[in-house]
Structure P
Amino acid sequence: MKITVNAPAKINLFLDIIGKLDNGYHSLFMVMQAVGLCDEITVEKSEKSGIFLTCSEEKLPCDEKNIAYKAAAAFCKKNGIEPNVKIHIEKRIPFAAGLAGGSADAAAVIVALDKLYETKLSEYELCKTGLLVGSDVPFCIKGGTCLSQNTGGILSPLEPLKNCYIVLAKPEKGVSTAEAYAAADSTYLYRPDSMRMLDACEKGNFEGICKYAGNVFEQVIEVAERVEFKETMRKHGCSLCQMSGSGPTVFALFENKENAEACADELRKICPNVFLTTPVNHGAVAN
């Protein structure tokens with residue numbers, strides 16, 4: 001049996017770093033949104049014992065350094081399964097982009113293995129397994145619109161984001177997440193208004209969400225193209241433009257499809273990776 005799973009990327013409508021925990025991890029307050037840009041992961045049993053991973057993106061490792069491989073190992077260990085599985089990742093989400101592409105792949109592997117081995121785990125149990133390998137993995141399993149707190153293990157569903165159009169622009173150069181957190185730790189950060197953002201999200205207030213959105217990483221991460229991207233997005237009438245995660249991808253929300261298309265077309269002249277997508281109300285889903 002072959003299981004195919006679509007693994008949506010995510011954007012951060014809100015990201016604040018609450019503090020650093022004793023174990024070295026950071027406690028976060030994030031509003032996360034799944035989007036229609038997806039990797040496709042195929043999982044099937046192998047005749048040989050082990051985990052065998054392939055990927056369409058040659059720059060990504062296909063061994064235990066890959067978070068999807070780690071997810072397979074964690075799932076099998078947690079459920080007492082001797083792994084004999086082949087995994088292929090058809091990569092569409094750019095990596096090192098702040099879009100949780102790796103975490104989405106890991107989430108898809110966990111969802112696929114649950115179906116392949118018929119473990120019939122609850123969403124909570126799947127998310128607990130995901131948290132073993134990455135803080136964004138539980139959200140990538142659950143998807144939709146969520147408040148994510150602490151290290152990603154506390155997820156609260158929010159009112160779905162209204163139908164809109166999302167333009168993603170990812171520069172050629174990526175950003176190191178570790179370096180981004182190190183920079184944040186050594187800088188006094190202006191704190192965005194989490195209370196009003198959460199209130200807007202609960203009410204499904206699109207204008208309020210766009211008004212109170214924020215990402216503290218924009219204060220410490222220099223992305224040379226960000227100013228030009230945002231100028232182009234605003235020129236075409238976006239409701240919000242902001243960096244996602246630790247960057248460098250900048251996204252814009254549009255209520256009007258034609259404006260979003262015009263923005264994407266113009267950005268493609270100066271940016272190698274531009275995508276036009278929409279919000280989705282699910283995470284990793286097996287076909």
Structure Q
Amino acid sequence: MIGSIPVDYVIFKLNEIFNVKDISSVLVTAENLDDARKIHSSRDFDRVPINKDGKIESFYDSHSDSEIQIKPEYTLSESTGIFETLSYLSKRDFFFILIGNDIPRMIHYSDLNNPLVSIGIYTQIAYCEIAVRNFARSKNPNKLDFGEKFLNDLKNSTGVSIKVDRAKGQFQNKMSLQTQTDLFDELYFDEELILFREIVKSNLDASERGEFENFINLEDAKIRSLTDMRNEVMHSKPEIIKKQSKINEWLKFLQDCQNIINVIGGKTEFHR
């Protein structure tokens with residue numbers, strides 16, 4: 001829970017508000033197989049639905065150069081949420097969208113570069129960052145120093161890369177503007193993950209640390225990778241999914257964020 005809003009509820013609402021219909025494409029259909037082949041050649045569509053007498057029951061697949069019947073496993077309901085859509089498209093690169101008894105739209109994994117998908121991912125990452133900062137505040141014994149001694153002691157005792165001086169400079173600028181903040185708000189994402197990792201590990205024995213590391217991989221190289229992915233979303237990169245295999249990386253990232261929130265919320269056995 002962040003403040004008074006459970007993160008699970010936020011993800012549920014995002015799935016409810018934004019769904020596959022919002023990021024899918026209107027179908028371009030053919031009248032027959034020969035017509036579908038022509039559309040593929042002229043417009044480079046891998047799959048072209050075939051509309052026979054007002055019904056779409058098959059499609060041309062350029063990979064097999066054949067007409068294929070549309071089976072239930074090729075379709076998604078229009079109400080399928082964005083996060084669910086990510087999961088589905090990690091297993092199949094396209095789906096037809098079922099609206100009532102009709103199939104008027106189609107989704108391809110490249111459609112996941114729609115800004116609405118980035119909004120969902122951004123929200124999960126933002127809640128993770130807020131949770132980590134609040135977690136650090138709860139562990140800081142001296143609230144009056146705004147986290148400076150806490151961060152310096154942690155950095156000096158573990159040798160981790162947290163740039164306290166840079167954060168302090170940004171913090172002082174905001175203080176001069178009478179902005180209500182502290183040093184934890186000025187950390188970068190990689191520093192937040194390091195901070196979370198070191199706080200949790202400092203309270204675990206050797207066995208529990210092993211369980212924690214298996215639950216969430218926060219080695220330095222992994223943190224750098226997660227930071228790069230986070231920046232792609234936060235900086236609104238036009239294409240965050242260039243190939244289908246990238247979807248699983250984003251799903252794993254979202255799960256890592258949820259795992260961090262679960263650890264902070266005490267939903268794991270090794271949490272203290």
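Calculating relative contact order in percent (Cα under 8 Å, 6 or more apart) for structures P, Q picks out P as the one with the greatest value.
Source structure of the calculated read-out (log10 I(q)/I(0) by the Debye sum over Cα atoms at q = 0.08, 0.09, 0.10, 0.11 Å⁻¹, -0.45, -0.55, -0.64, -0.73) within P, Q: Q.
For mean count of other Cβ atoms within 10 Å over residues 31-38, the calculated result is 14.6, so let me know which of P, Q that is. Matching structure: Q. Matching task: 1.0 is the computed value of distance in nm of label points 7 Å out along Cα→Cβ at positions 23 and 247. Pick the structure from P, Q. Here the read-out was taken from Q.
Suppose helix-only ellipticity at 222 nm (-39500 (n - 2.57) for each DSSP H run of 4 or more, over all residues; to 500) works out to -9000; of P, Q, which structure was it derived from?
So the calculation was done on P.
Computed over structures P, Q, FRET efficiency 1/(1 + (r/R0)^6) of positions 55 and 199 (r between Cβ atoms, R0 = 35 Å, to 0.05) reaches its largest value in P. Computing distance in nm of label points 7 Å out along Cα→Cβ at positions 207 and 231 across structures P, Q gives 2.9 for structure P.
Bear in mind that the values in this text are calculations on the coordinates, not laboratory data. Quick caveat, the model's predicted, so the values are computed rather than measured. Cβ atoms are built from the backbone, for glycine too; each structure is taken alone.
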